Structure I
Amino acid sequence: MGVSNIRLSLRTKLSVSYILVALVCVALISFLTNVFLEKQFRQYVINNQERKNKEFVNLISQQYRGDDKWENNNIEHIGVSALEQGMIIKVRDISGKMVWDATVHNNGLCKQMIAHMAHNMYSRYPNFDGGYVINTYPLMHDMAKVGSVEIGYYGPFYFNDNDLTFINTLNKLLIGVGAMSLFFALALGAIMARKLSTPISRVINTAQMISKGYFGDRITEKSDTREICQLTETVNGLAETLEKQENLRKRLTADVAHELRTPLATLQSHMEAMIDGIWKPDSERLKSCHEEIVRISRLVGDIEKLSRYESENLILNSTEFDISELVGRIVKNFEGDFIGKGIEVELHTENEQVFADKDKMSQVLVNLISNALKYTPEGGKIEINVKGADDITEIVVKDNGVGISANDLPHIFERFYRADKSRNRMTGGAGIGLTITKAIIEAHKGNITVQSKVNEGTEVVVSLPKQVG
């Protein structure tokens, strides 16, 4: 037969663990208290008995009056007092003659007292190996021995009624402490278990929702436990990342379908018209169809490139080079276009060494400069600045072109988004140039910002760390 796995909840395990800790602590304290405290108490009783013996010996010695004469009345009072404290005294003079004997004074009380002592000790210690003990002490007067005293008691130690009451009360107190500890352990365990299990249960529910494809749920419960906070933040981050990826996938699918719909519809209508004989398949018609096919091919290539650049595993072939030199070379490549539109270009650069992927940074600069050229009217002006600050290199491309409206500005880095709705796809591109630009900059751990006003111009600032690692 197999052994079944019994899975207990965190709340149950915490409650049981608190109870076990409380029981173990109380049991350990009770054991140590009874062992060590009682050991000390025994030694205290033994020492106290010896002290009292010496006190009675001293008191009896003081009752000697010389010439073998004693204060018998005082000795009787001393003996009765000792008898009341559990000690049986016998006093003899120097010749051995009995001066006073507690057993003669009250033999019944002596026997009763010894029996009571035995009962007390055996009730506490069933295996008690002690018994009635008699110690003999000399009686001295003026440095001379004048007699002896026998002190009988139950030894090596004896607990009277008050001593036993103290020990029993201590044990009852420990039992009470154990019961209270058990109650508080159960209450505290339940509270702590609820504080720990509630957010964990919430994390489980959220994780289950994520596994079913629902990424919008977030854990809002707060916890003062660091590990639980890290767990909830991690799960929330996971849900947010998956939600973004899901939205990205849906949006990409919708965008691709939208971008492909028009050229495919145009191509289909042209082909159907030629098949039905409405249009003759002459060179003009075939050229138009070829242009649509090229446009679709270019769009697919741009989408593949964007997917590669947006990947977290984008590989950068970084080298150290002068970014100002690269900017200057690309500006020269656009020189004919600038002259054709009569655009004035101001280039201000400093020698700025950066560690980056030169080819991908060339694509960033081409995208930014071509956009500035495209949206700057004839006779306009473009300023390009390269400057360094600490570990950051800034590339600023500023124009006085048509600008971007405040409504469009937050969306310009979105794929397939066009601020100028009037331009067609042939002249305006697929609308992913800035998306690719941002992906490349972020892969370099950099940042890109855009400021623009309609009919006043646009300023794009690229902040690139000089060392990427």
Structure II
Amino acid sequence: MYRACLLCLLFFCCMCDGPAAGQHAAKDRIKPSVSLTLIPPSPVTDKIELDIRASVRNRGNQNDAFTVSLYLDDVAPEKLVYCEEVTLTPGEAKAVRHRRSTKGLLGEHQVICEVKSGENVNHARQPIKVFQTGARSTGRLGGAWVDFLHHREDEGKPFDAELAKMTDKQWRELVKAMHAVDQVIIVITFMVRNYTHVGEHNIEKEGYHGKAYYPSELFPARAPIASKDPLEAILSEADRLGMHVMPGVGCYALLDYTPASLRWHKKTADELWKMYGRHPSFYGWYVSEEIGGNLGTDDRRRQEIVNFFREFTPHVRAMSPDKPIMLATNTRGIAQAGKYYRKLLPHLDILCPFGFHRMPAGDMTGEEAAAKLQSLCDANGCHLWMDLESFARPDGPALYPRPIEGLLDDLRRFPNFEKVLHYQFPGMMSSPSMSRRPGGAASVELYEAYNRYLQAPGG
């Protein structure tokens, strides 16, 4: 069956690559912008379906046709996995998408995107390592959230003072520390600091007074941190190391998906893409506001979040067609959301819930919640990742590193997630090589304990 499909694709590709592919002379062509994204990124197991997305933007001043071919390991006819022709107007971008199973692909590979337009040929590549665990999960932490400052002072008290002092150099050290333990996905929690909740503010009348963590023209007030542009420092280091960064578009107000919040998110995303979209490590978009597993306290709020992503997702896809959009929810009250998950998930690329190990009495178990969300995501074309909590609250609201046994217990209990991230790296984990270590000795202890787990047989 696969061989027959491959022959069909080869025939189609040959047809695409004929004289009709170009709409004007080769000498008039400008090479397109090409990007390639894998969801999830490497490493993965042989039990998942890999989502391959190639984006092409026509940078010329005339309509043009592009043949987009996806290969595994080598640009050769027998290595072709998908081919599609797209015609784009000047400035237009489009994603070509293909899903394929990782079954039978153990080892290290490379996904290659080739884009042809007349005599112009462009390539983009992404590595993919596939290994076997017997489950969808790799059994490892694939990345983490990063706060520039925690949004609540009482929770961030053990580490915020150190975060505020971090320089560009020290943010780069943190990125290198994450890379050293294979945590290659970085989710920036917030790009703008504004701690309030839906229904508790009057932003539309009084104005938005959040403080930016980057040199924003939209938000002139700056958050109290030493680094002038920590996102630029993180992205540039991640570029060098082949990592993946998802800037958090937020915070307008927590749990707020009203039309006013949507307008704020659109213009903030526009500025972030204009300033940072050139970075190869810009992996996708994280919407920071979070939400309960019930998707809101009532049906009005649930419909608001559906409407939000129904508009926000195509807005950012017009800029970055291959870049995924991610939302983090908690796991409480999933059954209350009913039909709203089926309305929401088609407009998300990644759902990344948290709190499976602390489900309240009378609700689903963590395992039941994971299975329910996996079923919903599978039915609606959305990827399910896990937001594992690497913090503990031993004596109040303040967050401290969670003992390694808790992290490993979660990894073992929940093997269905194709990618596991944790909240969060700074304050919970610090490499001994970092010149500033938010969270102190306890964060170094957790980092080293996790590294020992990675190095152990079967880790």
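Output the label of whichever structure in I, II has the greatest value of mean count of other Cβ atoms within 10 Å over residues 210-217. Don't jump to the answer; show the numbers that get you there.
Numbers: I: 12.6; II: 18.5.
Biggest value here belongs to II.
Quick one: FRET efficiency 1/(1 + (r/R0)^6) of positions 282 and 386 (r between Cβ atoms, R0 = 41 Å, to 0.05) came out at 0.20 when computed from one of I, II, so which one is it?
Answer for the origin of the read-out: I.
Tell me which of I, II gives 51.1 when you compute mean projected area of the Cα convex hull in nm². Mind dumping the intermediate values first?
On the way: I: 51.1; II: 22.5.
This value belongs to structure I.
I, II: which one has distance in nm of label points 7 Å out along Cα→Cβ at positions 322 and 394, as calculated, at 2.2?
Working: I: 2.2; II: 4.6.
Source structure for this number: I.
Quick check for you: by distance in nm of label points 7 Å out along Cα→Cβ at positions 338 and 370, which of I, II is greatest? Mind dumping the intermediate values first?
Details: I: 1.8; II: 2.9.
Of structures I, II, the maximum of distance in nm of label points 7 Å out along Cα→Cβ at positions 338 and 370 occurs in II.
Taking 15 as the value of relative contact order in percent (Cα under 8 Å, 6 or more apart) derived from one of the structures shown (I, II), identify that structure. Show your work: numbers first, answer last.
Numbers: I: 10; II: 15.
Label of the source structure: II.
I have -9500 for helix-only ellipticity at 222 nm (-39500 (n - 2.57) for each DSSP H run of 4 or more, over all residues; to 500), calculated from one of the structures I, II. Which structure is it? Numbers along the way, then the final one.
Numbers: I: -19000; II: -9500.
Of the options listed, only II reproduces it.
All of the numbers you see were taken from the coordinates with simple rules; none came from a lab. This structure is a prediction, so every number in the text was calculated from the model and none was measured. Cβ atoms are built from the backbone, for glycine too; each structure is taken alone.
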